[in-house]
Structure P
Amino acid sequence: MDSKYFIAFDLGATSGRTILGTLTGDKLTLEEVTRFPNQMLQLNGHFYWNIFSLYENLKKGLTAVAQKKVPVTSIGIDTWGVDFAFVNEEGALIGLPYAYRDPQTIGKKEEFFEKVMPADELYGKTGIQHMDFNSIFQLYTLKQRKDFGLTHASRLLFMPDALSYLLTGKMVTEYTIASTSQLLNPETRKLDEKLLEVLGVSKFLFADMVE
């Protein structure tokens, strides 16, 4: 019986894995091919993700699977939510992505509710629990700070989409990871344009939505 093979990169806040899935008939077996550490970098009072180290480990995982000489049907990348990277007009990443544990968003949620949009209205648009580190509050904070990355960005890519871009050169906004941002309207299945408007963020900062 023929088998189909799939690669999954499972990335968490402290470690990552390359998983090879083998589907034979109705039986799925999973093999951990590589495992590697992941940790936040603390620089000048902020926390970042070393996306370039993650990228190198993804390539090592692909190399390890290639040595097995099996035909791979697809590759998927799963990470934590909310965090994102900026890409400039030349297609280069702008610095390192902020990590969700960065303290810059502490208190910004309450400020947003007071000055921009009430909490119940925001929840009604997105259905997402209010958390300080949600992408919407990260962007609100970066906009206030006139952050270099946001100011010079041509694209915003959520973490799995940013890693996919580094591997393939294609920019997309994947629906399920976008849903963690508190920017997605589940009724329209699109980024909520009013939320982007009140943030002062262009909808063209985001790549096309895919599912």
Structure Q
Amino acid sequence: MREALLTSVLVATAATAVALVLGILAALVIARYRFFGRESISLLVVLPIALPGIVTGIALNNVFTSYLGGLTFLTLVVAHGTFCIVVIYNNALARLRRLGGNVEEASSDLGAGGWTTFRLVTFPLMKSAIIAGGLLAFGLSFDEIIVTTFTAGPGITTLPIWIYQNLFRPNQAPIVNVVAAALILVSIVPIYVAQRFSSDTNRGGGIL
């Protein structure tokens, strides 16, 4: 059980990190640039979470086994990242659209480069939305079971998979009940904290 818990934490942390980078970049591109295929890219980003989990899991399994040589810990992280990116992307995109481009344009007019503007202006204004999205992404990854079933390598067991495997073993029932309750709590906490971030930002005049 401890190994399964550690695996879940590592996968959720890694998937959230990947989703943060890609989600923020995708949101910046979609919000700040106009180009052919822009809406198609946006659709591709949100598609994994819009599809049923079993469809996403089977599709990713086919890709990983056909082109990457099999299932590993890395394939599990990538699989979780594909749907974790959605919540971060949506949060970041909503914040960028709310902010508009006036502040960034003013920064550029004052001589700041693109990276300096992002680091000192854009990112601080997006920070609460990004944190909220990251917390939601972590919770989403931590309790995922369907996609995990199709993309985890041999011998890799996350906590939800461990619970499912031991669910019908009478001697494990007390432990499973406690672990399941803890899993529910761990899944709720990020949602609660993210909601608090949203409420605090809204009181301050922002939007999640």
Structure R
Amino acid sequence: MPNQVYTRLKDEILSLKIKPGQSIGEIEIANRFNVSRTPVRDAFKRLEYENLLEIRAHKGTSVTLIDINYITDIIYIREKLEFAVIQELCKNCTENKQFQLNLLLTKQNKLFEQGYSQEELAREFIKSDNEFHAMLFKLANKENVLSFITSISHHYERFRMFINIIEENILYELFEEHKLLAECIVTNNIEKLQEVFKEHLYNGIRKSSEKVFEYPEYFTDIK
């Protein structure tokens, strides 16, 4: 049960169902999950360690704000590490690997036909987006690199969710970029791949500059 509480809370924080800065309490969560306070306390400690919760003695517990500095750092790390991994994949993108990428893209495209609200589509697309990028690491046999990047990307994950919810057109743009990435990988077009990948990484943060100031309560150091 402690793992279930932790997993559910983490998912709700990363998907912005629980908002940045929102207060949550042990009793409230224990009642909601019908558990004692012990597994809730354990889950809170794990989430605090991951910098998703801030626990303050005598003041309560709240979800951490999204730190823009973390986001730019993670984008930089992904630009260097993930691009290197994709280059490795380009060297040996077999027909089977191409099939797996195309299958994911087909599934991703079908999300736009399901009649989701913008918020629902954003959450479903993030899952599919993560699956697509995870597949790139898997096909390149670099899953440990992905585990490292994922472990330090919690602020970035919430930022992506924020942008995907408030920017109506960005999801289809991301899908089109995924198709271009796959095409560059299959054709081993490294020059075009670098251009498309950089655009893919930085597109969200460029589009977000004004939106961030519309929701200053979600972010650190935004006035």
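Summary of values
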read-out: Which entry (P, Q, R) yields the derived value 37, 15, 10 for semi-axes √(5λ) of the Cα gyration tensor in Å, for residues 61-156 alone; value: Q
read-out: Origin of the derived value 27 (relative contact order in percent (Cα under 8 Å, 6 or more apart); candidates P, Q, R); value: R
read-out: Of the structures P, Q, R, the one that 1.8 was derived from, the read-out being distance in nm of label points 7 Å out along Cα→Cβ at positions 133 and 181; value: P
read-out: Given 2.9 for distance in nm of label points 7 Å out along Cα→Cβ at positions 29 and 53, calculated: source structure among P, Q, R; value: Q
read-out: For -23500 (helix-only ellipticity at 222 nm (-39500 (n - 2.57) for each DSSP H run of 4 or more, over all residues; to 500), calculated) the corresponding structure among P, Q, R; value: R
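FYI, it's all coordinate maths here, none of it is from the lab. Only a predicted model underlies this, so the values are computations on that prediction, with no experimental measurement involved. Cβ atoms are built from the backbone, for glycine too; each structure is taken alone.
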